[in-house]
Structure 1
Amino acid sequence: MKKQNGNVYALILAGGTGTRLWPRSRRERPKQLLSLFSARTMLQETCDRILPIIPPAHIFVATNDGYVDAVREQLPILPRKNVIGEPEGRGTAPSIGLGALHIVKQNPDAVMVSLHADHYIEKADAFRAALMHAAEIARRDYLVTLGIQPNQPETGYGYIQRGALIDTLDEQPVYRVAAFVEKPNVETAARYVASGEYAWNSGIFAWKISTLWQEYERYQAALFKQLKQIGRALGKSGFAATKKRIWKNVRNETIDVGIMEKSRRVAVLPIDVGWSDVGSWATLLDLLPGDQENNVVVGDHVGVDTSSSLIYSPNRLIATVGLNNIIVVDTDDAILVCPKDRAQEVKRLVDALKQNNKHKYL
C-alpha cells in the first residue's frame with residue numbers, strides 16, 4: 001500500500017491493566033506489554049500494523065506513568081517524547097484528549113486515529129485500508145468509528161446501528177450512526193446480527209483534532225477546560241507538575257459515553273478484518289490454532305481425554321486428564337484453572353486477591 005503520512009497521526013492507548021489475563025498480565029507487566037501471539041508484544045504488533053501507512057514520528061502512545069520506560073524500550077523506533085504518561089487511569093476520554101494535545105502541538109491540522117494496544121487483527125492490509133478511508137471521512141468533520149461486522153450474536157460487545165449512507169470509498173460504504181447500543185442479551189444480539197444493520201463497537205476511531213475539540217467543548221466542558229490548562233503548560237518546565245495537579249480532578253469517562261454517543265457528527269465504517277479485543281483467556285482458545293483434539297497448547301502438554309482446552313505453560317510440562325473446555329494458565333508463582341465460559345470472571349479473581357491482601361500476585 002502506498003504510504004500516506006501527510007497529516008495522519010496515530011494514538012495507541014496502552015494504559016490498561018488487563019486483569020482478565022491474570023496471572024500472566026500483572027500490574028507491573030500488563031497484557032499489552034506481553035507476547036501472546038508471536039515473538040512481538042501486543043503493543044509492538046499494534047505499532048507494526050500501522051507503520052506502512054503512518055511514519056514513526058506521527059505515532060504516539062498514551063500509557064500509565066509507570067509503563068513509560070517499558071513502552072519506550074519496546075518501541076525504540078518512536079521519538080521518546082511521543083510516549084505520553086498519565087498520572088492515573090481516568091478512562092479513554094481524558095487519555096485521548098491528552099494524546100490530542102501532544103499531536104496538535106506538532107500539527108494543528110492533524111487527523112488522528114485512535115487505536116488500542118491489545119487488539120488482535122488478522123487481515124492487516126484490509127485494516128490499513130479501512131484506517132485510510134476513515135481518515136478521509138474524518139476530513140469532512142465526522143467522528144468516524146470502525147464497526148466490526150458481526151459473525152455471531154456476541155453479548156460481550158456494544159453495538160452500533162447504522163443510518164443513512166454517507167459515501168462509498170473503493171467499494172467501502174460509510175454510514176451515519178443511528179444509535180449506539182450497550183451490550184445486549186443473546187436474543188437481542190441475535191436480532192441485531194440477523195438484521196444486517198448493526199456492527200460491533202471496536203473502539204477504533206478517526207477524527208480531525210479540531211473537530212474533536214469542538215465536541216469536547218460541547219459535551220465534556222469541564223474536561224475540555226482541564227485539557228486546555230494542561231495544553232498551555234505543554235513544553236514548559238512545570239508541565240509534569242501541572243499535569244499531575246490537574247489530573248487529580250479529572251473525572252473518569254469513556255470516549256464512547258462522553259462524546260461518541262452524544263455527538264451528531266458520528267459515522268461508522270463497517271469492516272471485516274478478523275478483529276478481536278483479546279478480552280480474556282478464552283479469546284486465545286478461539287484465535288490460536290488447535291491440535292486434533294481442539295486444544296490450544298503454548299508450552300509442553302500431555303493430555304488424556306482432554307479437548308477444547310487452553311493449556312498455557314511456557315516453562316514446564318502440564319499433564320491433564322478428562323478436561324473439556326477448560327483453561328489452564330501456569331506462571332512462575334501462580335496457576336489459573338477455570339471453565340472457558342467463565343473466563344471473563346478472572347477479573348473477579350483479581351478483585352478477590354486484593355481483598356485477601358495477596359498483593360504480591362497482582
Structure 2
Amino acid sequence: MPLTPHDLGYHMPAEWEPHQATWLSWPHNAASWPGKFDAIWPAYIQAVAALTRSELVHINVNDAAMKAQARDLLRSAGITDNVQFHRFPTNDAWCRDHGAIFLVRAEAPRLAAVDWNYNAWGGKYPPYELDNEIPRQMAAYLDAPCFPNALVLEGGSIDVDGQGLLLTSEQCLLNPNRNPDLGREALEAKLCQFLGAEKILWLRQGIVGDDTDGHIDNIARFVAPGVVLAAVEEDPQDENYAPLQENLARLRTMIDLAGRPLTILTIPMPPPIFHDGQRLPASYANFYVANTVVLLPTYGHPNDQRVAEVLQRCFPQRTIVGIDATHIAWGLGAWHCLTQQVPLIS
C-alpha cells in the first residue's frame with residue numbers, strides 16, 4: 001500500500017501560519033451570481049488589493065481574454081504588483097473548494113498537495129470537470145508532490161488548528177451526495193492519513209441557505225491552537241438559532257489532544273439577507289486569514305464592528321479589512337470560499 005502524507009510526515013498547517021501566497025480563481029460564471037454578476041467587482045477587487053499588500057496572489061484564468069480583463073480591472077484599481085496569472089481553466093471561482101490543499105513537513109520536499117475528488121457540492125452544479133483538474137495544476141506549478149485521493153472533499157468543509165485538531169460537520173462529510181460508501185470511521189481515517197490530523201471534531205449542521213450542506217467555514221473556525229470562534233444566532237426566533245446552539249454545546253464538550261477543553265469564543269450572525277426570496281448563507285465566520293490582513297465579510301450592520309473587534313483581539317498583529325460581501329453572498333459564499341492559502345516553507 002502506498003505511503004500516505006501522514007506516513008511521510010506531512011500535515012496541514014493552520015491558516016494563520018505564514019503563507020507564500022494566496023490562490024484565487026477569477027470569477028467568470030455569471031450563473032453563480034444571477035442578475036448580480038457585474039455588482040461583485042468592486043468588493044472582489046478590494047479583496048484582491050488587500051491580499052496583494054499581504055502576499056503574492058496567484059490567479060487562475062481560462063484564456064488570454066480573461067487574463068486581459070482581470071489585468072485591466074486590477075490595474076484600474078492601482079494593483080500592478082504581487083499578482084501572477086495562470087492559464088488554468090476553471091468552471092467557477094470557489095478556489096477554497098476546488099483548489100489543492102497544501103501540506104508541509106520538516107524534510108524536503110517540504111511542500112506537498114492533496115488532490116481530492118471534487119463534484120461541485122454533491123453534483124449540484126455541473127459541469128465541474130475543469131475545477132477538478134486545478135489541484136494537480138497548482139501542485140505542478142509549485143513543483144510540489146501531489147497525493148491523489150478519491151475522497152470527495154471541499155476545502156471549506158474542514159478547518160485545522162495545525163496541532164492535530166480538525167473541525168468538520170456531519171451534514172457535509174457524512175452526506176450521501178459526497179462519499180456514500182464511507183462511514184464516519186473510514187472518513188476520519190482518510191482525514192488523518194491525508195491531512196496529518198490526529199483528532200476529528202464533529203459539529204452537526206450548517207446554516208440556512210448554505211448549498212454546500214454545512215461547510216464548517218460558515219459556522220466555526222480555529223483562530224489559535226485549541227481555540228474556536230463559533231457563530232451564534234442571537235434571535236431565538238431565527239431558524240439558525242437552534243442548530244448553532246447545538247454546535248456551540250458540542251464545542252463546549254470537546255477536548256484537545258492533551259485532554260484540555262477547547263477555548264470557545266463566539267461571534268454573532270449578521271441579520272438575515274435575502275435575494276429574490278432566497279435566504280443567503282451570510283456569515284462572519286467566512287473570514288480569511290492572510291499574512292498581514294484578515295478579510296472579513298461585512299453586511300452593513302452594527303454586528304460588522306462587533307465581529308471586527310473580536311477578530312482584532314484574536315489576530316492583534318494583522319489588520320482586519322472589512323469588505324461588504326452582500327453581493328458576493330448571492331453566489332452563496334464569501335472571502336474564505338474564494339481563497340486558498342499556500343504555506344510558506346523556509
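None of the figures in this text is laboratory data; all of them are computed from the coordinates on show. All figures in this text were calculated on a predicted structure; none of them were measured in a lab. Cβ atoms are built from the backbone, for glycine too; each structure is taken alone.
Tabulated results
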item	result
Origin of the value 22, where relative contact order in percent (Cα under 8 Å, 6 or more apart) was derived from one of 1, 2	2
When distance in nm of label points 7 Å out along Cα→Cβ at positions 90 and 234 is computed for each of 1, 2, the largest belongs to	2
Of the structures 1, 2, the one that -9000 was derived from, the read-out being helix-only ellipticity at 222 nm (-39500 (n - 2.57) for each DSSP H run of 4 or more, over all residues; to 500)	1
Source structure (of 1, 2) for P(r) over Cα pairs in 20 Å bins from 0, in percent, computed value 28, 58, 14, 0	1
Ranking 1, 2 by mean count of other Cβ atoms within 10 Å over residues 122-129, the structure that comes out highest	1
Structure from which 3.3 was derived, distance in nm of label points 7 Å out along Cα→Cβ at positions 266 and 330, options 1, 2	2
Winner on mean count of other Cβ atoms within 10 Å over residues 98-105 once structures 1, 2 are ranked, highest first	2
For semi-axes √(5λ) of the Cα gyration tensor in Å, for residues 106-241 alone computed as 31, 18, 15, the structure of 1, 2 it came from	1
With mean count of other Cβ atoms within 10 Å over residues 58-65 derived as 23.2, matching label from 1, 2	1
